[in-house]
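Okay, got some structures for you below.
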Structure I
Amino acid sequence: MPWFLYLIECSDGSVYTGIATDVAARFDKHCNGTGARYTRSRKPVRLLASFELADRSSALRAEYRVKQLAPAQKRELASGARTLESVLPAPGEAEAPDAGEA
């Protein structure tokens, strides 16, 4: 089952990064206040982008890398000016350990 990395623009102008198997359902949870604590206080405005990944492990690694980006770089990723592959580690490059639950 594929997993997705998604970017949400929040009411304060920040960009929230998360992973899910069903982006639309997860976005709805963020909108109705049952999603992440971050989006409860910074209401979601719109879904900026989503990217399909092979599995949960790949999605967690991508999420970790994207969360390290500056907000402007996240917006470049969402607009297509930057590719997800450019953010991910090259084969053989050291990676961070898998993050906890997202």
Structure II
Amino acid sequence: MIPIGVTDGGDVVGVKDHNELKSVAQSVARSADPSIAIEVESLGDVLKVTIPAQHGKPYSFKGKFFMREGASSQQMSRDEIRAFLFSEGLIHFDETPCSP
């Protein structure tokens, strides 16, 4: 869950335009490949964005892949993407091309 309108310290500062922020959140979710299903609801002055567990990993955004590291997301390198695909069973060793 991502609260919008709440500081890192937990103080409610609120949001001014709920509809605009809902639209931005939905647009970002649709920009992922594949699209991410999210739920956005207004709770007084705060927006609550919920991202249920998704299937179809990995996801890219604007052609780049990211992984979560602590509180931030870091762009994945080519080797990290390859290792991820192997670990998820999405590609197999015997399906990879050999060098001559």
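Taking distance in nm of label points 7 Å out along Cα→Cβ at positions 5 and 53 as the measure, the highest value among I, II is held by II.
117 is what came out when volume of the Cα convex hull per residue in Å³ was calculated for one structure; which of I, II is it?
On the way: I: 95; II: 117.
Of the options listed, only II reproduces it.
Where does the value 20 come from, among I, II, when relative contact order in percent (Cα under 8 Å, 6 or more apart) is the thing being computed? Working through the options, I get structure II.
helix-only ellipticity at 222 nm (-39500 (n - 2.57) for each DSSP H run of 4 or more, over all residues; to 500) was computed and gave -7500; which structure, I, II, did it come from? Please list the in-between numbers first.
On the way: I: -9500; II: -7500.
Answer for the origin of the read-out: II.
Sorting I, II by FRET efficiency 1/(1 + (r/R0)^6) of positions 21 and 77 (r between Cβ atoms, R0 = 25 Å, to 0.05) from high to low puts I first, with the largest value.
Laboratory data are not the source of any read-out in this text; all were calculated from the coordinates shown. Bear in mind the structure is a predicted one, so any value in this text is a computation, not a measurement. Cβ atoms are built from the backbone, for glycine too; each structure is taken alone.
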